[in-house]
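I've put the structures underneath this note.
We did not get these values from a lab; they are worked out from the coordinates using the rules stated. Since we're looking at a predicted model, the values are computed, not measured. Cβ atoms are built from the backbone, for glycine too; each structure is taken alone.
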Structure 1
Amino acid sequence: MRPARALIDLQALRHNYRLARELSGAKALAVIKADAYGHGAVRCALALEPEADGFAVACIEEALELRAAGIKAPVLLLEGFFEASELALIAEHDLWCVVHSMWQLEAIEQTPLHKTLKVWLKLDTGMHRAGLHPDEYQNAYQRLLASGKVARVVLMSHFARADELDASTTERQLAVFLAAREGLAAECSLRNSPALLGWPQIPSDWVRPGIMLYGATPFEVAQAEASRLQPVMTLQSRLISVRELPAGEPVGYGGLYTTARTSRVGVVAMGYADGYPRQAPTGTPVMVAGQRTQLIGRVSMDMLCVDLTDVPQAVVGSPVELWGKQVLASDVAAQAGTIPYQIFCNLKRVPLEYVDA
């Protein structure tokens with residue numbers, strides 16, 4: 001069988017969730033949208049449910065998958081509902097729901113429901129992606145409670161630049177939130193992964209750890225708390241070919257890399273069809289046979305090439321780590337001009353194997 005696979009360390013996942021709780025002193029919704037950022041939402045939820053305060057997903061389809069798997073913990077729909085007809089399912093399955101637009105508020109007011117809802121009311125504090133205008137916020141809160149269809153409201157917003165530790169934008173957004181929610185007696189949720197790790201002064205009764213759950217830093221610079229994270233996914237494969245080439249020979253599509261000396265070149269069963277970033281350039285770190293080396297040439301659909309010239313112990317069948325505990329996903333992402341969120345979410349075709357020890 002093709003040797004490409006992704007090992008998912010559930011103990012590391014739990015460690016990162018506990019770290020989120022420790023750093024925040026708050027209740028934590030584990031964000032497992034997009035199939036837990038490629039890590040497998042159901043298995044991750046099952047591993048966390050005994051201690052998790054709840055989960056957050058993007059949409060009702062993701063929530064219903066968790067309920068079908070037996071997950072009984074609270075599940076928040078981060079995008080809320082897309083059609084008023086979803087409200088009956090939200091009530092039936094006891095899901096929590098973000099309201100970020102006035103049309104959603106009006107739909108709740110107009111839709112007969114057999115159970116009251118738990119709503120997270122989202123304020124646009126300056127990201128301008130989703131959320132109510134500050135001038136609408138107090139009135140929307142009062143209308144939700146007056147509707148008789150909402151049992152509880154949590155106040156929330158989302159930071160646009162919390163991953164930039166020296167940016168003043170986060171403090172400005174916080175000021176907008178505090179002004180808009182003045183006098184409202186409700187819990188709040190402001191801190192996502194970067195805010196949780198890097199902005200301890202921000203109040204938040206609920207935190208929403210996402211990328212940090214999976215052991216990747218949201219920051220482009222070293223950060224003390226992020227250094228305590230444990231990588232959850234190890235993307236592995238093996239060498240399927242080793243050859244020696246003289247100096248001056250091109251390697252791979254387009255001949256983007258040319259050997260500068262007599263070189264040993266290895267071929268790894270891993271490519272962009274598996275989710276490894278095609279734009280990763282020569283020099284991207286790879287671990288082969290326990291030794292750090294580099295990607296060379298252009299990534300193909302099913303294969304990529306690595307430099308084995310200084311890895312004499314590497315032979316056909318030698319293990320390769322593309323990212324994980326020895327090669328950080330954030331380092332690979334940086335080389336490829338992207339972020340760890342994307343390379344995790346792009347993973348496909350590679351089977352997931354779970355380790356829980």
Structure 2
Amino acid sequence: MMNNTLKAILLTSMLPFAANAAQELTPWYVGGGLGVNNYEPNCDMKTMKVCGEDDPYAWDVFGGYLFNDYFGVELGYRDLGRAEWVDYANKMNDVGAKGMTLGVVGFWPIANRWSVSAEAGAMNYLLSNNKQYGSEYYSDSGVAPYVGAGIGYNISENLKLQAKYRRYENLDDDKSNTLAMESNYWGLELSYRFGTPAPAVVAPLVVAPIDSDNDGVVDDLDQCADTPPTHKVDAKGCTVYTETTEQRDVGSILFANNSAVVKTESYERIEKLATYMNKTPKSTVLISGHASDVGKAEYNMALSDKRAKAVAKILVEKYGISQDRVAAEGFGITQPVIEGNNAEANKANRRIEAHVTGVKREALIK
């Protein structure tokens with residue numbers, strides 16, 4: 001009855017093994033082993049008269065659960081083989097033990113892939129004796145303690161090969177009180193741990209960032225290549241500029257008496273002004289018109305305004321300067337360059353003046 005119960009426990013406990021073979025190593029493992037076994041007493045005892053031919057080959061299957069990398073529990077089934085001898089009653093004894101086992105096992109790593117182990121547990125054994133070739137067969141069951149030790153090698157993260165020694169005590173026939181034995185076992189075991197080993201973590205290759213133009217911004221982030229190393233740069237590696245306002249007086253253009261028509265020879269100066277403004281996109285200009293002190297002041301104010309607008313029109317229409325960058329205003333006789341109304345003063349005062357306000361852009365230096 002006890003054997004059937006332990007077999008059911010073994011089969012039930014192995015059901016979750018396959019389900020746990022997932023994406024990482026699980027605590028479950030299974031395995032099997034082969035070895036040789038020597039019963040005591042046997043032919044080495046004085047009560048034995050003649051030794052027979054032993055069948056000492058033993059085997060086992062097992063399943064285990066690891067609580068951690070160093071400690072676990074194992075449930076298994078073991079057949080310890082058989083031994084023959086003729087006793088002093090001239091009767092042939094053919095004795096063997098097998099049954100379910102339950103024990104704990106500990107592991108200690110000693111080197112790369114190598115480990116040692118120790119175990120202890122109990123075997124619910126069935127001891128049988130086919131005495132006189134089965135004519136006097138009898139059996140008995142019981143619980144025998146065992147201890148063991150081993151050395152193992154991890155073939156892979158999943159597979160382990162171990163050399164094992166186990167010592168079984170009190171394999172006794174209490175029913176007939178004819179057998180009281182111990183057992184020594186040596187063998188090899190191969191076990192498989194379910195799951196997939198976690199991939200090795202490979203440290204990323206660290207490459208020193210490159211700053212080709214030595215501006216303090218690495219090439220991966222630098223949007224302005226070949227920036228001079230003396231320039232201050234922004235987070236994108238581009239030169240930081242400062243803007244300052246400067247004013248220019250480009251001189252005056254003279255007009256004929258009582259005229260707002262721009263003379264042909266004055267176009268050269270207007271073109272130079274337009275060229276500067278095209279090269280300096282943020283610059284603006286104020287065209288101020290003036291008149292001589294001849295005639296009524298109201299008339300001269302209107303005439304000076306026409307002179308200013310005439311030059312502004314040329315800048316906009318002929319040279320493409322934006323209208324919002326050009327202002328024109330007449331000042332009449334209020335701002336003479338020469339006081340009076342003689343010929344020299346009148347000639348000098350019939351004019352326009354261009355006052356340019358430009359934005360100078362300069363790189364900031366470290």
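Okay, here's what the table says:
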quantity	calculated
When distance in nm of label points 7 Å out along Cα→Cβ at positions 153 and 297 is computed for each of 1, 2, the largest belongs to	2
Origin of the derived value 5.6 (distance in nm of label points 7 Å out along Cα→Cβ at positions 105 and 257; candidates 1, 2)	1
Which entry (1, 2) yields the derived value -5000 for helix-only ellipticity at 222 nm (-39500 (n - 2.57) for each DSSP H run of 4 or more, over all residues; to 500)	2
Structure with the greatest value (metric relative contact order in percent (Cα under 8 Å, 6 or more apart), set 1, 2)	1
Answer label among 1, 2 for the case where FRET efficiency 1/(1 + (r/R0)^6) of positions 233 and 313 (r between Cβ atoms, R0 = 35 Å, to 0.05), calculated from the coordinates, equals 0.20	2
For semi-axes √(5λ) of the Cα gyration tensor in Å computed as 122, 18, 13, the structure of 1, 2 it came from	2
Distance in nm of label points 7 Å out along Cα→Cβ at positions 57 and 97 from the coordinates reads 2.2; which among 1, 2	2
